[in-house]
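Novice: Some structures to go through are shown next.
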Structure 1
């Protein structure tokens, strides 16, 4: 079964960015995230869509 959500730590590792930068990213308005108690989780499908949209911004 594929994971539906990833932690901020997993996001940092997948993107090759530091953990503080990943936390900064997930706090940005419009970034897909879900709070479960004090944890911040990132829905994988919504993150992939967000990433595709971000890459389109540079293709003007």
Structure 2
């Protein structure tokens, strides 16, 4: 089902965002851009979750 595949990608996006935030903490010289990118990825994951919640199959 496509919605399950989207939710798996959401999990991957959350993971990437977390990894970028960790890199930002370890590398102050690129902390700001990495944090900005991590936030953008997190926002994209949230939007995909909303898409699945609104367009996906409804729980019984």
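Each reported figure results from applying straightforward, stated rules to the coordinates on display, with no laboratory input. Given the structure is predicted, the values throughout are model-derived calculations rather than measurements. Cβ atoms are built from the backbone, for glycine too; each structure is taken alone.
Novice: Output the label of whichever structure in 1, 2 has the greatest value of distance in nm of label points 7 Å out along Cα→Cβ at positions 18 and 34.
Specialist: Values: 1: 3.0; 2: 1.6.
Across 1, 2, distance in nm of label points 7 Å out along Cα→Cβ at positions 18 and 34 peaks for 1.
Novice: Between structures 1, 2, where is mean projected area of the Cα convex hull in nm² highest?
Specialist: Working: 1: 4.7; 2: 4.1.
Of structures 1, 2, the maximum of mean projected area of the Cα convex hull in nm² occurs in 1.
Novice: Hey, another quick one. Give the label, chosen from 1, 2, of the structure having the highest value of relative contact order in percent (Cα under 8 Å, 6 or more apart).
Specialist: Numbers: 1: 34; 2: 42.
Largest one: structure 2.
Novice: If helix-only ellipticity at 222 nm (-39500 (n - 2.57) for each DSSP H run of 4 or more, over all residues; to 500) is computed to be -29500, which of 1, 2 is the source?
Specialist: Numbers: 1: -14500; 2: -29500.
Structure of origin is 2.
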